[in-house]
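These notes open a run of structures that come right after.
Read-outs throughout are calculated quantities, based only on the coordinates presented, and are distinct from any laboratory measurement. Note that the structure is predicted; figures quoted are calculated from it, not measured. Cβ atoms are built from the backbone, for glycine too; each structure is taken alone.
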Structure I
Amino acid sequence: MPSTRALKTRIRSVKSTKQITKAMQLVAASKMRKAQEAEKASTPYTQMANEILTHLANQGETDRHPLYKVREKTKGRLLIVIATDKGLAGAYDANVLKLYAKQLLDDQTAGVKSSTITIGRRASRFVSRVKGIEVAGVYQDLPDDPAGGQLRAIVETAIEKFESGEVDVVDVVFTQFITSVNQQATVQRILPAGYEKTEVSDAVRTAEFEPSAEEVLEAVTYRLIEAQVYHALLTARASEYIMRMLAMKNATDNANDLIDDLTLAMNKARQGAITQELAEISGGVEAMK
């Protein structure tokens, strides 16, 4: 059995680790709420874009736009994979990278050339170990609100590769936040451009498009693709924080259990030492009689 001093040292070490995991749990919980609020704030924008696109589709405008064209055969695919930068989020990275690897195998089986944009250090490290994958972009340490130059660079790269015919489809591999206890790795197609057909409000139906319906369609289509990537980043970040919060909570609970076990072992060791000392004293007294 370890000595009392060694057990005290281990207890102090576990308590120090517990403080770190507890702090990380609280930070993740706070950031998760902010990520969820940002995700909800983008919903009205996406809904309005869907209304405008539904109205323009009814006028036949989307049929002539190149970003909506579905090609007969898929020869190339661009995958945008979203993972973490820091890890310590349970099975988050394992789930999304497993789905990404499955997409690569499916492409290889179908004879489709795959290229990848990685977001997060874990994704870039994984891709660097896979042979034969063309990397179209590497992004790390994106802010929690990724609306900026990096987001536009990702979207513009995807659109450029699609319009040039280098790829025929563009998919995003990310973790979707469904509920606080349910996060699911999923694949969402952003090109060819798609939208959810919805009821068109009177404000959109009676609106006059300036300077023309074609230019409005061009702008709205770009913004909708950008909004889809933005939403994927936000929901992936919310999933990351909830899974990190749960992982750190489990680590904190395990630390508490370990502290209890070590404290019990230390008390037993201390009791054993006291019993031994009493036995020695009693033995000495008997020897002196």
Structure II
Amino acid sequence: MKNYNKILIIGRRGQVGWELRRTLAPLGEIVAFDFPDIDLTKPETLRPIVREVAPDLVVNAAAYTAVDKAEDEVEICQAINALAPKVLAEEAARLGARMVHFSTDYVYDGAKDGRWVETDPPGPLSVYGRTKLEGDEAIAATGVQHLIFRLQWVWGTRGANFVKTMLKLARERKELKIIDDQMGAPTWSRHIAEATALAVARWEAQSGIYHMANGGETSWHGFAKAIFEEDPKKSEQVLESLLAIPTTAYPTKAARPMNSRMDLSKLHRDFGIRLPCWHEALRNSFED
């Protein structure tokens, strides 16, 4: 197992960053930052922080994730998702450190019939997806040894996410309409952090993009149905009807990929890592 003297985590309060502080702790001393300690909308201010910490590993778990709002806040989104990762990668390369970064399925257009592989050409449909892709490409261009994990449908115990929203709505409304023609794999932030720690511990010469998600697939409607069924406080629900609707019936400012199913074999082949099925992860998260 590889050990690191210092590990710098950017985005320590996020769904994934919060979990990473625990899972990466056995590998090295953790130094973690988030707003207001740092301002990712001013990427150049990150340089002195990285130089002062002088980490062996930089982990960027921060991102602008308000997908629809991003359509109106292009410059802010680009600063956080594209320029900040570029600065972190440049500084990591200067130090001879490694970098871990988290990307998204939104870099793909969702038009493929099968599962996406890491070598498929990207085609983001939104400002969010485009800026995340720019961040991926900027990191690679610096020459830093890196692992970019493309995630999808992330949920966790912290922050705003689909699971928490559904549990709240099930206690407030008798009927819900949820999209059933977008496909993907809901992914638990804890499993992301655990898999990341395993990869970092086993990291040798690998560098590049890897898909990371819980196993299996479902629609948002299927995910919602499972949430309501597994809810340990189901008796508090007032929900009587869960209706399946197409994407066209729920227009949003930013377009979403219809097919986010990702091939996960590269992660297993290079690191021996395979995340559990999404439904098992959901069940486990409720037992936590």
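Could you tell me which structure in I, II was used to calculate mean count of other Cβ atoms within 10 Å over residues 14-21 as 23.4? Before the final figure, lay out the partial values.
On the way: I: 15.0; II: 23.4.
The structure behind it is II.
If we compute distance in nm of label points 7 Å out along Cα→Cβ at positions 166 and 270 for structures I, II, which one ends up with the highest value?
Numbers: I: 6.8; II: 3.1.
Once distance in nm of label points 7 Å out along Cα→Cβ at positions 166 and 270 is tallied for I, II, the winner is I.
Computing relative contact order in percent (Cα under 8 Å, 6 or more apart) for each of I, II, which one ends up highest? Mind dumping the intermediate values first?
On the way: I: 33; II: 21.
Result for relative contact order in percent (Cα under 8 Å, 6 or more apart) over I, II: largest is I.
Given a value of 20.2 for mean count of other Cβ atoms within 10 Å over residues 206-213, calculated from one of I, II, which structure does it belong to? Walk me through the numbers before you get to the answer.
On the way: I: 10.4; II: 20.2.
It must be structure II, since only it matches.
To which of I, II does the computed value 15.9 (mean count of other Cβ atoms within 10 Å over residues 54-61) belong? Write out the running numbers ahead of the final one.
On the way: I: 15.9; II: 23.4.
For mean count of other Cβ atoms within 10 Å over residues 54-61, the value 15.9 is produced by structure I.
-10500 is what came out when helix-only ellipticity at 222 nm (-39500 (n - 2.57) for each DSSP H run of 4 or more, over all residues; to 500) was calculated for one structure; which of I, II is it? Please list the in-between numbers first.
Values: I: -21500; II: -10500.
Derived from the structure labelled II.
For distance in nm of label points 7 Å out along Cα→Cβ at positions 22 and 46, which of I, II scores largest?
Working: I: 3.7; II: 2.6.
When distance in nm of label points 7 Å out along Cα→Cβ at positions 22 and 46 is computed for each of I, II, structure I gives the biggest number.
Assuming 14.0 is Kirkwood radius over Cα pairs in Å, for residues 38-117 alone as calculated from a single structure, say which of I, II it is. Don't jump to the answer; show the numbers that get you there.
Details: I: 16.2; II: 14.0.
It was calculated from structure II.
Taking log10 I(q)/I(0) by the Debye sum over Cα atoms at q = 0.09, 0.13 Å⁻¹ from the coordinates of each of I, II, which one would give -0.42, -0.88?
On the way: I: -0.57, -0.95; II: -0.42, -0.88.
Clearly, the read-out refers to II.
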